[in-house]
Structure I
Amino acid sequence: MKKKIFIKLCNPFKLLCVISIKDHITRLTFFALLFTSPYLMAQRVNPAAQAGPATDIVELLKSDELELISENGIDSRRVTHGIFKHKGALLYSDLAIQNVSTNIIEAYGNVRIVQGDTITVTGDTLHYYGNSRLAIVSGRKAVLKDKKSTLTTRRIEYDMANGIANYKVPGRTVDAENVLTSNEGFYNTNTKDFTYYNKVKLVNKKYTLTTDTLLYNSVTKWAYFNGPSKIVNKDGTLLSKKGQYNSLTGESVFKTRTTVDNDTYTLTADSLFVDGQKNNGQGKGNVVIVAKKDNTILNGDHGFYRKAEGFSKIYGRAYVRNVVSNDTLYIRADTLYSFENLKDSTRRLVGDRNVFIYKSDFQGKCDSVSYNTADSTILFFKKPILWSNQHYQMEGDTISAFLVNNAINRILLRSKAFVITEDTLVHQYNQVKGRTINAYFAAESKLRQVLVDGNGESAYYAIDDKEKMIGLNRVECGKMNLLFVDNKVNRIAFIGKPDGRLIPPRQIKPIERQLDGFNWRVSDKPTKKKTLWLE
């Protein structure tokens with residue numbers, strides 16, 4: 001049997017100005033229903049109707065109109081413009097149906113939940129499960145708002161017991177610095193942690209972040225993300241799959257292969273730290289720094305970049321590639337430094353300790369090297385030695401190589417200078433040594449002239465017109481000018497008072513074939529693989 005009681009309340013906090021009893025319900029039954037304690041009412045809860053243990057019945061504080069309904073042993077209330085209270089939270093709506101037996105409320109129109117002085121949830125429709133304190137708010141715009149942020153979506157499930165809200169339809173979260181959108185999300189109102197899934201986008205005045213999964217704390221401003229992610233700001237673009245980013249400071253840490261790309265350089269590493277204030281980057285694991293303006297590429301195990309200074313440092317299997325025209329210069333060292341001139345985009349590269357140099361037309365070794373792209377000059381220090389594919393070797397205390405159109409034009413050897421060319425015709429070596437030597441090269445890096453200044457000595461093989469060896473020339477002179485054709489001495493001029501002799505082939509002694517200090521070290525010549533740490 002269905003029984004109804006209608007109550008109209010003139011004063012929100014007083015009962016019964018008008019009472020209408022229908023369907024033969026007695027006044028005694030009515031008052032028993034109306035004033036039954038929450039504890040007694042709770043005894044009639046159907047355990048199957050709602051998961052979780054029975055708790056305090058939701059309390060009705062006020063309403064404009066109240067209808068009490070009892071049907072098949074289930075008691076409910078129909079409340080107009082009512083206010084409910086439960087566990088410190090207030091629930092407002094235009095119309096509400098409270099099932100006293102199951103402790104469930106269905107509310108419609110101007111729904112509002114106020115939890116303490118921090119959380120407010122609004123929407124068009126509310127389903128509130130009192131035993132578990134789960135509130136489901138939906139409508140054209142469901143909003144959860146606290147002091148730090150505002151979440152807007154079409155449906156919010158809010159676990160009021162644990163302070164966790166979630167949505168499974170597109171939502172938008174706004175705080176003082178950020179606007180964050182996603183197709184699914186969770187918000188812990190206690191810890192201020194947001195977890196977002198599926199087409200996540202975080203927009204800040206300084207940057208925009210897109211990813212698949214994001215954990216964001218509105219207090220610390222740290223965002224942690226998983227999945228393919230992109231961060232775009234005025235300084236460039238960052239691509240990664242896992243990391244964390246501070247929306248306030250711009251500081252970021254990335255734990256998988258990550259790339260930072262801007263108009264001047266690209267930095268890639270297995271893990272990466274970026275200082276958001278100065279936009280400096282530090283990488284570990286297979287680090288690659290590409291300077292775009294001059295086609296310079298630095299590689300190594302560890303490296304960092306200081307943008308404002310144009311300074312890079314690479315160490316741990318470090319090498320640099322400088323691409324000019326159709327050729328590439330490779331420099332390997334224990335540590336590599338790059339100094340960029342920000343005004344004209346020229347660069348100075350410095351290699352320190354165990355330096356290898358490889359280029360298609362020459363190779364070298366030393367303990368320190370400096371390459372300046374402004375004048376295409378390479379300086380070699382600490383026991384430098386150079387070789388060419390055209391069968392020559394050069395040594396000195398210091399060596400300067402001057403490139404023109406990416407090819408060797410001149411090499412200057414200072415102090416204890418020694419030049420050796422392999423004479424393939426007689427299978428011997430032409431040699432020149434002195435205090436200072438300038439070596440000039442023709443096309444394809446072929447040696448064409450050698451100028452010796454100070455303490456000059458030479459040992460070279462004389463060939464007749466039929467390319468038959470005449471003998472070995474041993475000459476000492478303060479200054480010499482040697483002209484070469486196909487790496488063989490063609491002409492020689494001595495300036496000063498030369499002291500020399502021609503030794504016939506049959507009279508040449510082994511010791512006379514080599515100048516003092518001769519050491520043909522072609523086996524030490526770096527290969528491309530050695531320069532790239534591949535062997």
Structure II
Amino acid sequence: MRVLFVYPNLYTQMGFNHGLASLSAVLKRAGHETRLVNLNENLPPVPTPDELWRTVVEWGPGVIGFSCLTQQYRAALDIARDLRARAARERRELPPLVVGGVHPTMVPESVMADGVWDHVGVGECEDALLELVTRVERGERPSDVANFLSWKAGVRPKLADAAPVASEHWIHNKVGEFPNLAELPIPDYELFDVQRITDQKHGWFGLLSSRGCPYRCTYCLNHKIVDRYHDELGRAVPDLGFFRYRPPEKLVEEIRWVLARYTDVGTFIFDDDLFTQNPAHAIAVANAYRDAKIDVPFVVNSHVKRLDPRVAKALAEAGCKILKLGIESGSPRVRKDVLQRFMTDTDILKTIEAAERNGLHTSGFLMVGLPYETHAERWETVDLLAKSGIGRFRTSLFFPFPGTESHRLAVQGGFIRADQDIRLTDFTESSCLDFGPEENLFVAKLAACMPWFVTSRMDRFRDAPAAKRYRPLVEKVLAMDADEWARFEPTVRDVDREIAREATRAEELHYSIRYNAFMGVRSDFYLAEEHGIEWYTAAQKPVPERLRELALAAAANEVC
């Protein structure tokens with residue numbers, strides 16, 4: 001049978017969907033044929049509704065499957081309604097519409113109540129989707145397949161937007177077991193235009209060596225997934241098998257397959273929620289990577305309390321380039337009470353220091369605009385970054401995903417703007433939370449100019465001449481009213497380039513906006529990268545000495 005996947009991925013970060021690639025690989029191994037309609041403005045031309053309908057009519061899929069995050073769910077819903085309306089007008093039988101992904105997993109009842117989907121998938125559906133497709137191919141009505149909400153006999157999806165459908169009209173099947181990663185085939189990379197995606201991402205290529213996470217951060221979907229599997233399977237959390245690993249030898253096989261088919265892969269990024277959680281697995285993967293002589297650097301996600309010294313050493317020896325850490329907030333109270341991230345400032349600072357000592361460039365995830373966060377606590381995030389000397393940081397605006405504990409907290413506190421709840425398409429340019437006009441403006445400035453704020457406070461913790469250079473710029477930004485900020489914000493990248501150039505010529509360590517609008521990068525690293533110098537071969541050198549070498553090179557070339 002033919003299965004058409006539709007991936008609404010507009011106006012957000014462009015990337016590769018591991019879930020769809022794995023689903024497609026499982027279906028193909030069973031003899032089915034798959035195809036993808038990927039809607040992303042970075043991969044033009046974006047298929048129009050007419051073109052999508054023509055694909056459905058001409059290619060003739062037996063099932064149409066959608067995958068979507070919360071930010072893209074509205075687009076998926078509009079597409080599904082359009083397909084149903086066109087089928088009705090042309091008196092055609094539309095194949096079953098199936099939807100899965102983060103949003104349906106978190107709020108499946110709400111998605112089913114929209115009334116347009118035949119089946120709503122929950123959790124990891126490799127085994128479940130194969131069963132559903134097999135049953136459809138046999139002409140059966142698959143209303144009892146695990147992991148899916150499906151209509152009861154005699155109930156049909158709606159054609160247009162209308163009142164929500166009551167839950168008595170559908171069946172909520174329990175979830176099945178988590179798929180065994182050792183038995184899954186290599187993901188179907190060819191479902192996507194992988195070469196073009198890799199080129200657009202400047203050679204960055206995503207992989208997965210594990211699934212799952214043991215933590216219960218309020219803003220993440222993992223705690224909801226674990227609770228659902230615990231309740232529906234009736235087993236203790238440790239017995240669910242949520243945290244699973246790919247065998248290192250299969251991972252190496254996959255990497256070699258990728259390198260044989262795609263060009264200009266410059267960096268592999270392991271998208272595992274927590275690569276370093278299990279030291280034995282992390283070391284085994286690192287050693288297999290090193291022994292296979294894969295001459296491509298890689299990046300992993302870690303936790304500030306889960307970096308075993310043996311793991312740090314193995315990663316560095318295997319060619320790990322960046323260690324990413326979830327910091328999220330510089331306020332201990334916010335981390336504990338709002339985010340359920342139980343780690344101290346000392347944990348964060350020591351882990352960054354240990355990573356850099358082993359030659360691993362560090363990268364921190366952080367959020368601004370958190371519910372219940374005070375103005376002073378937002379400055380604590382700035383100061384923690386300035387104190388840490390972290391290699392880079394990625395600033396995002398907090399987004400309360402429906403179904404998470406953080407969404408409940410945001411609703412409970414009355415922070416969510418009713419007109420923007422799930423209408424935003426990203427979490428880097430705007431927030432759906434309301435803290436009042438003055439604080440909303442401060443949050444917007446912080447999100448756009450975090451590298452300036454951090455550099456301006458560095459002299460509180462070390463000798464940092466650049467702080468005096470950046471402080472007047474920060475004061476100017478803080479003094480702007482909403483209209484002045486609206487006029488200034490589009491110029492931020494240009495202003496950043498100029499002040500970074502001046503700081504570089506003066507050999508001053510600083511943070512600059514690099515690679516995208518929400519990334520702040522320490523100057524010694526981005527200068528090394530721009531001049532083709534292997535950063536980690538000189539990681540043991542003191543930063544000022546390293547910066548001097550690179551600043552002189554930058555000045556000679558008049559680029560930075």
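Laboratory data are not the source of any read-out in this text; all were calculated from the coordinates shown. What you are looking at is a predicted structure, and each value in this text was computed from that prediction instead of being measured. Cβ atoms are built from the backbone, for glycine too; each structure is taken alone.
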### Identity of the structure behind 0.95 (criterion: FRET efficiency 1/(1 + (r/R0)^6) of positions 385 and 465 (r between Cβ atoms, R0 = 30 Å, to 0.05), calculated), options I, II
II
### Task
For Rg/Rh (Cα atoms, Kirkwood Rh), for residues 217-256 alone, find whichever of I, II sits highest and give me its label.
II
#### Entry: Origin of the derived value 10 (relative contact order in percent (Cα under 8 Å, 6 or more apart); candidates I, II)
II
### Summary
Working back from 42, 27, 23 (semi-axes √(5λ) of the Cα gyration tensor in Å, computed), options I, II, answer is structure II
### Message
If you rank structures I, II by distance in nm of label points 7 Å out along Cα→Cβ at positions 145 and 521, which sits at the top with the largest value?
### Response
I
### Message
Computing distance in nm of label points 7 Å out along Cα→Cβ at positions 65 and 329 for each of I, II, which one ends up highest?
### Response
I
### Query
A value of -1000 was derived for helix-only ellipticity at 222 nm (-39500 (n - 2.57) for each DSSP H run of 4 or more, over all residues; to 500); which structure in I, II was it taken from?
I
